[in-house]
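Below are structures written as structure tokens.
Rule-based calculations on the coordinates, nothing more; no lab input. Everything quoted here is computed from the prediction, not taken from an experiment. Cβ atoms are built from the backbone, for glycine too; each structure is taken alone.
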Structure I
Amino acid sequence: MGTFVVLAGPSCVGKGPLYGALRRFYPHVANRLQQIILYNDRAIRPGEEDGVDYFFRPRRDIEKLGSDSGHIVVDVRGDLQALEIAQIQRIMEANRDPFFEGNPFVPAKLREYGLFEKFPVLSIFLSPLSCEEILYLKDPARGVDLVGFVTDIQRRKLLHRSTRQKSHLSLKDLENIEKRAASAIVEMREAWKFDYVVPVHDGEGNENWDAFYYPVGSARRALLAVAALLQGDSPPVGTTERWSEDLIP
């Protein structure tokens, strides 16, 4: 039986480029992964494809799936998403590793329904800050608002990604960025439930992922850590962490 691989973290933390780097530099590892495709009621983005990135459906259709025991339905920052549970089993029966890459709210719902106990699971959380950085910022002597600090970090990354995709951002675009940035600290409170936390400062669109062909900096460290975990090896020292439940208030 395969392993259900879960890679989660806040929007724009670097999940997408990390998966892309896995396919590029560790194809023998990435080829074992088969992405789980969720239903989503949001509008399709440039470059996305229905049935590949998500099954894009009207909200009312996804709401109906909530009454079906074969699906879980989750509100994700205002978007309604659904996952067909049998999809995990089908991938395993095909001798592949089911791969979820996205927000931590879906894994939380899977845990709530006891589904993590039915499959072998490797869960990895990508965080925009390390444990040491969070402890440093939490020190009362610094007078730092941790919520505002994390929100600003992710806001900058989201703005950078969005302006690469569009030359002009609408009010709706900016509102979406603000919603995702504000959600980051909430999502980081889920990190202690994961097997491993991998700090990565290079978010989506950061040149450290591909401008020099080989990933460098934090992007490289995250890639090495996740590749090692997927191969059943010990990750390089200092590239992964285990968080306590009370790390983020």
Structure II
Amino acid sequence: MKVILFDIDGTLVKSGIKCSDGTSLAECFDSAAKKVFNIDSDITRINKKEYAGRTDTAILLALLESYGLSRTEVMGHMPELIAAYTESLKEKIKIADIHATKGAAEILESLRSKGYHMGLITGNVKETAKLKLEKVGLMGYFEFGGFGDMSEKRLDLATAAVKEAESLFKSTIPSHNIFYFGDTPNDISMGKASGFTTIILPTGTFSSEELMGYSPDYLVESLERSDDILGIIAGSRA
């Protein structure tokens, strides 16, 4: 059995999503900070490359710590922060200019037609992951996953996704039969630590040159390179 795992932002869905009112989906973090702690935060004070590939839990923690709150304070209110963030994104996504990355629908369809099982490892909390993928018509391809409200650590999400897959399919899945698509250095490090084959795309915040510095197993310029992608997966051990 071979399992294919995908990140969302920058990999399946374009990153830095803007809305018709001139705001961005990232500002939902500020909405959560305001609702729970009455802090007028500014998510843009955190460089995009610093939080690319991190979990929503980790981003909320970093944002609020930058305003002087302690880790204990923030983590003690994390369920409320996640709920407030989710509610804000539910409204914001209605006016978001959100699109799938080029080739995403086509490669997912090809992978499904070949019988591969697909899941998610994403820093998005489960509900917002679903909202984004439903809006671009891709949610139906995924059977399981690890999400950003499970832990602040991306590696924990990988563990959760594999555990769910093994429970779902009632089979142990060797790590060399797990392929992970992402677009950041954090994706590469998580994939390597998990023993996955990392297939990385320069479709998010980082360039090909930057990503190659972290030694992914494969770098593919776009999900449109379906022959290359299918060849990588088919060429690995059964």
*Out of I, II, which structure matches 14.2 when Kirkwood radius over Cα pairs in Å, for residues 25-120 alone is calculated?*
I
_Computed 4.0 for mean projected area of the Cα convex hull in nm², for residues 89-144 alone - originating structure among I, II_ = II
*Could you figure out which one of I, II the value 13.9 for mean count of other Cβ atoms within 10 Å over residues 57-64 was computed from?*
I
*Quick one: P(r) over Cα pairs in 10 Å bins from 0, in percent came out at 7, 30, 38, 22, 3, 0 when computed from one of I, II, so which one is it?*
I
